[in-house]
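> Structures follow.
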Structure P
Amino acid sequence: MNLLSLPAISVLSDNISIVEIDTVKVIRILHEKATAAISLFGAHLISYQPHGHQECLFLSKDAQFNGETPIRGGIPVCWPWFNKLAEPSHGFARTSEWQLKEHRENEAGVIIQLSLQHNEQTRNIWPYEFETLITFEIKETAHISLTVKNTDERPWTFSGALHTYLNVGNILTTQTKGLGTHYLDSLQGGKECIGEDTLILTDTIDRVYTKPESLITIHDDTWNRALVVKNEGHNSAVAWNPWKNGAENMTDMNNDGYQNMLCVESVIYSNCLSAGQTLQPGETHVLSTQISAK
């Protein structure tokens, strides 16, 4: 998908415009430090390419932009729960229409902030009042922070994730360090396991790393670069790749897409709705991830 060639339907500033992909409105950022694209549907960063580097985020060639189906790739926002703890899977944030709250730019880059508040649709799924803000700082690095605030009169508990799909040249030669050695293996029913300190994939993976380091580095020999991920406000990091069989069973994933992706996610993990992070009325929590290419 060539975002540069799409006609602008609205120009917000010298570096920021609105384009449309099928039925989805997308904020396009063209700055000398980096280009990026953010879907208002799902508050979803679908592209980030710092100057002089390959694209950092994987986006499936078969990703759907119909305003209903979650977009396969980029950085989906999973909230107010992560995984299949309730319906819809990964919560409603990634299939909600977010509002543009603020945009700024300077020589260093661009800042975009989107907001989502409780409404009739969210109350039918999750009976609480809230305010969520997501801030995208698109510079030589990409910093994404999800701020959630309890605006209800009752405490509520949540989990969530910034579900980053990283773009790699060849998954077979990609090495990941910094995830730690302790993980829960979702392919074995959440079994507690201890692995190696360097991850090299040869098959499907779906792991919740419970003791990740502050920096996770993905060494991509094919493109001669390293992607460095820094997560904050999380309690774990998830690594996921569906491999060949998984990709072939997804209608929105091209069959060979698994060869060029690795999910390394900033996650507030919980195994049930009643656990996770609890906010009292008026309290906030920030979950973030930062991506840089070296």
Structure Q
Amino acid sequence: MQALFQHPPSPLQRFQHPILEARNLTCFIKRDDLLQLETQPGDQAFCGNKWRKLKYNLAAAREQGFKTLFTFGGAFSNHIAATASAGKLFGFNTIGIIRGEKVLPLNPTLDFATDCGMELHFWSREAYRRKDDPQVLAQLQAQFPQAYIIPEGGTNTLALRGCAELAEEILAQAEVDYVCLSCGTGGTLAGMIQGLAGRAFALGFSALKGDFHKAEVQQLLGSNSLDNWAIATEYHFGGYAKTPPELLDFLVEIKKYDLPLEPIYTGKMMWGVLDRAKQGYFPAGSRICVVHTGGMQGWR
């Protein structure tokens, strides 16, 4: 597991676009999607913010003698795919609780997870809503005593620690005023806020419909809450995993700028960044870092 802690920084790529140039904005892309192990050719699951969030959880599981990683996610979850991949890479058994009924044939994400050795259990949506209930978790721990339980999306205190290191890495590579990133469970944003510690403004772009993210991020930050952040909630394109034609057309267009994105998280974020720039949200002369958190396995 040494490679988890001793790796070069993921690249920082200059991104030039007419909208940004018209507003005199300098933009960098933090290519965390390229943060991968040499031993995982073709595997785009364990990288980016999933690497950052699972890093210290994997170390804790190994140090505490756990043999199995146990986690939760939807049928197309990047986190499920990443945990399955990490288990295969580092010698853990993996178990995934999947929201909803089992549908055959399995979709490509779940097919990949099973190919990595993950054991899948399908829970009804009603049962899944109770997954964070302490009594349910206690029952699971009793049923799987050798399992290290990781929350949905990988978001916990150890995940925030890994994401805070991403902030430090960015600031060591460039002086920036804003760091923009996509939001799912809010863990990556919370860790980024902690790591930036007021040295830059963190702007999250929610991939889900609703305004619940702010409360969740504040809860994750606890008493360490800072005011150097905000969440844009208007770029969900109809809700999680909704991909209207205009978004897909945008991804084809943006790829011409040497920037491959996916439609669930990073594509919506990049649309939002350019739209906010067009509206004058970023003051002229600002330096912006946009984090490519990975998730390219979603194209499966």
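> Which structure, out of P, Q, was distance in nm of label points 7 Å out along Cα→Cβ at positions 153 and 209 calculated from, if the result is 1.8?
Here the read-out was taken from Q.
> Okay, next question. Figure out for me which of the structures P, Q the number 2.5 belongs to, where distance in nm of label points 7 Å out along Cα→Cβ at positions 49 and 129 was derived from the coordinates.
This figure was derived from Q.
> When distance in nm of label points 7 Å out along Cα→Cβ at positions 89 and 281 is compared over structures P, Q, which one is greatest?
P
> Still on this model: With relative contact order in percent (Cα under 8 Å, 6 or more apart) derived from the coordinates and found to be 24, which of P, Q does the value describe?
Here the read-out was taken from Q.
> helix-only ellipticity at 222 nm (-39500 (n - 2.57) for each DSSP H run of 4 or more, over all residues; to 500) computed as -1000: which structure among P, Q?
So the calculation was done on P.
> Using the calculated result 2.5 for distance in nm of label points 7 Å out along Cα→Cβ at positions 145 and 225, pick out the matching structure from P, Q.
Matching structure: P.
Here, each number is a calculation from the coordinates, and none is a lab measurement. If you're wondering where the values come from, they're calculated on a predicted model, not measured in any experiment. Cβ atoms are built from the backbone, for glycine too; each structure is taken alone.
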